[in-house]
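Engineer: Each structure below appears as structure tokens.
What follows is calculated from the coordinates using simple rules that are stated; it is not laboratory data. This is a predicted model, so every value here is computed, not measured. Cβ atoms are built from the backbone, for glycine too; each structure is taken alone.
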Structure I
Amino acid sequence: MGRDQQEARALIVGAGAAGRMVAEEMRLRPEYGYRAVGFLDDDPGKIGCEISGIPVVGSISDLVANVKTQDINEIVIAMPSASGHTIREVVGLCEEACTSFKIVPGIWEIILGDVTISQLREVRPEDLLGRETVSLDQEAMTGDLGGKRVLITGAGGSIGSELARQVAAFDPQHILLMGRGENSIYAIDQELGQYYPNVQKSAIISSISDAHALESIFREYRPQIVFHAAAHKHVHLMEAYPDEAIKNNVTGTKNLVDAAVRYGSERFVMLSTDKAVRPMGAMGASKRLAESILIERAARGCDTKLMAVRFGNVLASRGSVVPLFRQQIRLGGPVTVTHPDVTRYFMTIREAAMLVLEAGLSGHGGEVFVLDMGEPIRIADLAAHLIRLSGLEPGKDIAIEFCGLRPGEKLHEELWYSNETLSRTSHDKVMVVQSPAAGLLSDLSERIEHLEDLARVCDRDQILLELAQIFPNMKPRTKHDEADTGS
């Protein structure tokens, strides 16, 4: 706000260190056009007090009333470590009060430097998660990754490319960027070349389902650490093409594990999904089988430390609901949600990649790690928040329509089986499943070989039926079923 514009009367939500920094900045920098007239804070010991000469006028629930009585025209949310639930509550109150609102940077930016008025920004979708900043032991990571040859499959994807960025920062000897999509591999290869010019890297266009190609890659480069991020992930597409789910997610993983063990890789870390727990579709079933391949091979004994890291959705990744909702909002709606009650777990891309590194580089082999995803988010609420963050009103400017769950989708996801027990690790956001081998199929190898045979001849209906025998939650719709219902 310029000097010649009317001064904004600001109410600061949060009377902690960040809120005090904001208030002091407003006092010292009047050219920005803000005047702090009060704080809101849920600490009863602060209500009625003055902080830096500014009164704490009530709790967060008093926001709407104070906007009216004090002629407030700007809310500043200054709670960088607040939970997602709290941020969503405050945003909802700001929307109810019909007032402008901004948020201070996250806790990491505050650690790096004091909050300034110029840093205040619009609320983003990731703020609604309210997830705490993840920190890594820099020295330990450098010891684990420094000087190592690191292969990343699916390196052009959202998580794979973020893993590549983070690995590059720890001075590896050589990063192998492997994927099927030449454009995305080209993009991350160019990016790393710009920001990490001293790190040796190779862009590899190949498929994990090609065992002969993998043999050649491992023979040439001898990767010491493998991060396996390549996978088919779209539930409804894999329900339509379960043969591709088997070829890529199951056979591809088996090929990689075999190559890693044969060529003496030190660590193999597979990225898994909450959809592998009690799967209802081919995608989740294929990822559960991929987990089982790792666990079974580790149980037989090998020098390679094999492990999986299971987590939920990644906010704003390619193909996730946030980019889809934003596009639908830009086009004027409607925003489509599968079901009014559907929920999903979310974390940011950066946080997911950091925790995968933390889990994968600390494991001893044979583990299935589970990331702490916090509370599940109701997708209809997320859609409504995104509409409001775009300056529009749900149901008035942009409609929300419910289109029904698609084949293979669940109403609510789970992160572990009911018969699995979890233990904490040294990192408070990483847990480990106890005795994962107990849930393995006794005839795992035979089942997988049969599924691979069916995939080779594209017998999709039979693959779905076979998967339903292994995973009772599945209720596959075959082409025969669709013909009977006339759909």
Structure II
Amino acid sequence: MSSHVILRDSHREHPAGSVPVGQPAPDQPTQITVVLRRRTPISDDGCLGVHLSHAEFAGAYGAEPADIRALEDFAAEHGFSFASVNAGGRTVVLSGPLAAMAAAFGADIELRRWNGKVMRTRQGHLHVPVTLEDCVVAVLGFDQRPASATDRSFRPRAAQAVYFTPLQVAKLYDFPNNNGAGQTIAMIELGGGYNNSDLYSYWSALGAKNVPVSSVSVDGAQNSPTGDPNSADGEVALDIEVAGGVATGARIAVYFAPNTDQGFLDAINAAIHDSVRTPSVISISWGAPESDWTPQAMNAFNAAFHDAALLGISVCAAAGDNGSSDGDTDGRTHVDFPASSPWVLACGGTKLVGANGTIQSESVWNDGADGGATGGGVSSHFSKPAYQGNIHVPKPWGTANPNGRGVPDVAGVADPNTGFAVIVDGQEGVVGGTSAVAPLWAALIALLNQELGRNLGWIHPKLYNTLAPKNALRDITSGSNGAYRAGIGWDPCTGLGSPNGQAMLNLLKN
């Protein structure tokens, strides 16, 4: 491929322990997402003081029309078609036969059996034509291994003596006494589904009106409940019921996508650039260790989260439920992505003891090897951002990068032993984990947005420079997540701490 060059940061290997089982059908219809560069480069802090409209953003920082035309010429040359174009999100979905598509991008693909399933994966680098070298950032879709997981277990409510409702947690954390009216909270889901009958029962039990919930199909995925509360259904219901149980006047839009890096990014871009539902905050409870991702994918996701900041959209993500290793078995510390993106509010977990609307104690959530623990640590991929300039973040493990982004930023109750009451697939249960903390913080941000009359958007500088120093967060100083211990100020277990919602609002108003 002398006319092609290696696509930077695209190298990956077949999953460890997978077994080859043959080649996929060469004429299989395939769609590949090509991510293009910004029309205008932007610094890490550029234009963050003013939130742009979708039209303003697309005009300033969307894809360069000439880049889209160059990709169109490439597609025509190879007999591919444009399935969709998101100029604001800088993505083009190409459609064509798999073998021809793989040949055009130099993708070495095969079918592999991994974890009991047969899937298409790839190894080596991808390649792009020299004519596209400067404009293509990432190419996603050849590899169909699961990009992310969500760790939570469903416990029958009758078998658990202690649990919280979202309203009880909101009271413990002194959330503002409003309902998030006028806000839309987006949920990214990579499997499972919800039943409207479960939601109606849940809202009724809380004494709340029905929260409007709609599903959005991305890349053909649908709201598809399995009937098993221990499946991804448990995650979907947890996200909706926690966020809707706090922000009872908000709308919730659930973006369902395939569990691949392509599907995940397409769902995030669908939510960010949705000019119809216009979410003001996005909640993500899915993730995987940074070591499981290609750098091209993390960079493409990170650019999308930067888009969200420019548009005034807050993004919250769970920090993971497998302690400082993030479930990796190489003996090193790892952090979860996308929580490790500097544009994402990374949400860690605590063990909370409360009574009569008052917090009795709060510590790092860690139930041991079999029970889960909050994720947290230091990114090996992303550098320490300016907003963390005044805190001590340990050096990343196993990387030449001397300064890494610290994870998480904030925390909230995650211990499954005092988890959230949910209704999933007709069953009453209790679910915990940092998967509950992301929608909890998303709901709080929706409440704050309503009270302020504007979107907070990228909240990190305010958190680190104003809210935490003035005690609007509850500092968690006891416990560990494995390699790291909590302490005074920011730490790699619970970040800056759990929220004091009314104190946050009071400071933000000023």
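Engineer: Consider the structures I, II: one of them gives 56 for percent of Cα pairs over 29 Å apart as calculated from the coordinates. Say which.
Structural biologist: The value was obtained from structure I.
Engineer: Quick check on the output: 19.2 is mean count of other Cβ atoms within 10 Å over residues 37-44, derived from one of I, II. Which one produced it?
Structural biologist: Of the structures listed, the value fits I.
Engineer: If relative contact order in percent (Cα under 8 Å, 6 or more apart) is calculated from each of I, II, which structure is the one that comes out at 11?
Structural biologist: I
Engineer: Supply the structure label, taken from I, II, corresponding to helix-only ellipticity at 222 nm (-39500 (n - 2.57) for each DSSP H run of 4 or more, over all residues; to 500) with the calculated value -11500.
Structural biologist: Only structure I yields this read-out.
Engineer: Now a separate question. Just checking, which of I, II has the largest value of mean count of other Cβ atoms within 10 Å over residues 13-20?
Structural biologist: I
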